[in-house]
Structure P
Amino acid sequence: MGGVIQGQDNSRVLCYAIFTMRYFIGSLLRGEVAEYYKTTCIDLANRFGIANVAEIVPPHITVKTSFEKPNPEAIDECLSLNTEVPTIPISLSNWNHFGTRTIYMEGAKPSDELKAYANDIIAKLKAIGIPTVMEERELHIRMSVARFLNPKDYQLVWNYLQTVPAPKFDLVFDNLTIFYKENKDDKAWKVLKTFPLTGIRK
């Protein structure tokens with residue numbers, strides 16, 4: 001078995017020899033919206049017996065879907081060199097869904113500035129050997145609150161959420177975060193490292 005990434009030592013090298021870590025890149029959501037995410041996921045899990053999404057992944061906006069990479073140092077360097085941009089306003093304000101499997105909060109379409117930034121990050125990750133997929137060609141502002149649903153549970157949860165108006169959260173895209181799974185049997189994504197956006201808006 002392997003372990004959590006710790007530093008430049010022999011145990012880290014052994015970790016990579018045994019399995020390849022899985023990662024995804026997103027923007028970690030914090031503060032009031034994170035509390036709302038947690039309480040909503042717990043409420044839905046308790047009411048309908050579905051998975052508590054808050055126990056599976058921290059609240060986030062996805063930039064790059066999951067991938068494998070044997071050397072996270074390359075990811076770290078790629079992101080750390082691309083954070084000198086200003087924070088960018090985003091929002092979450094209504095319920096939507098992917099088919100009958102996933103229900104999420106979404107907001108207004110991302111600005112051209114944010115789309116360009118996300119596309120640039122995807123391109124730079126591709127340049128270090130991380131492949132892209134079709135759905136990454138356009139950034140979406142979404143925060144999932146129910147996942148892995150069957151059609152019956154989806155209908156129950158969706159009907160319930162229509163009676164619970166989604167609040168509007170005015171937020172900022174202010175970081176890039178590496179999320180990871182420690183090993184192939186790990187069901188929960190964890191935060192590996194967060195890179196704040198540090199640019200000054202003129």
Structure Q
Amino acid sequence: MMQGMSLVARLSDRIRSTVDGRRGAALPVPPVGFTDGTIALRQWRPSDGLHLATLCDDDEIRRWTSVPHDYRTHQAAGRAAFAEAERLAGRGVHLAVTDAHDAVLLGAVDLVVPGQGRERGRVSFLLGPASRGQGHATRAVRLLDGWAFGAVGTSVLEIRPQADNAAAVAVAERAGFAAETSAGPGADGRLTFVRHAGDPTPAAPQG
């Protein structure tokens with residue numbers, strides 16, 4: 001019978017079987033108009049490739065993140081497909097950070113959920129050089145964590161910056177994350193900051 005099916009029908013049947021087999025695993029889609037009035041979070045688009053590659057051509061991003069040193073436009077354009085695959089598999093939500101008024105790409109913010117139960121998630125972020133020092137990273141993290149605690153059902157979120165990345169440490173603290181222990185960085189040189197569902201809402205970032 002499969003031989004009599006068209007290619008489209010076979011692909012549709014395969015996709016349907018895959019989705020049915022992992023029913024309930026996919027993470028929710030962030031809402032349209034996901035904004036605090038200053039920045040907005042949205043899903044990645046293939047058309048973001050050139051802008052993302054240009055934004056990531058920066059020494060600070062290469063120093064503190066895993067973005068390749070020779071990050072190309074075609075690699076950045078694949079971010080959309082990667083992000084959707086991760087969301088469908090229940091492993092994480094990867095979003096673009098944009099200006100809420102003119103939609104200019106500012107950076108990225110990610111939520112990775114390593115466990116099946118989604119109790120704990122890890123947040124990471126980056127901003128292009130022109131967007132730093134204005135509170136945008138703090139706003140992005142706060143917007144994402146409120147959604148993660150509600151829509152995703154996460155109860156604890158963590159940020160793990162390198163101990164000597166003062167800017168990322170400051171973002172974690174301003175976003176309401178607290179150092180998990182006073183023992184200092186782990187063997188990987190990272191500190192762990194955590195925020196629990198129900199923790200007090202920190203003051204709004206300035207700028």
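Read-outs: derived from the displayed coordinates by stated rules, not from any lab. What you see is a predicted model, and the numbers here were worked out from it, not measured in a lab. Cβ atoms are built from the backbone, for glycine too; each structure is taken alone.
Out of P, Q, which has the highest value for distance in nm of label points 7 Å out along Cα→Cβ at positions 41 and 57?
Numbers: P: 1.0; Q: 2.9.
That would be structure Q.
Rank structures P, Q by relative contact order in percent (Cα under 8 Å, 6 or more apart) and report only the one at the top, that is, the highest. Intermediate values should be presented prior to the final figure.
Details: P: 32; Q: 16.
Comparing P, Q, the top value of relative contact order in percent (Cα under 8 Å, 6 or more apart) belongs to P.
One of P, Q was used to calculate FRET efficiency 1/(1 + (r/R0)^6) of positions 89 and 169 (r between Cβ atoms, R0 = 30 Å, to 0.05), giving 1.00; which? Intermediate values should be presented prior to the final figure.
Numbers: P: 1.00; Q: 0.45.
Derived from the structure labelled P.
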Q. One of P, Q was used to calculate FRET efficiency 1/(1 + (r/R0)^6) of positions 49 and 145 (r between Cβ atoms, R0 = 25 Å, to 0.05), giving 0.95; which?
A. P
**Q.** Structure (P, Q) behind the derived value 41, 36, 27 of Cα extents along the principal axes in Å, for residues 73-192 alone
**A.** Q
Q | Test item: distance in nm of label points 7 Å out along Cα→Cβ at positions 33 and 65 calculated as 2.9, pick one of P, Q | A | Q
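A value of 17.6, 54 was computed for Rg and Dmax of the Cα atoms in Å; which of P, Q is the source structure? Kindly include the intermediate steps, with their values, before the conclusion.
Details: P: 17.6, 54; Q: 18.5, 65.
This figure was derived from P.
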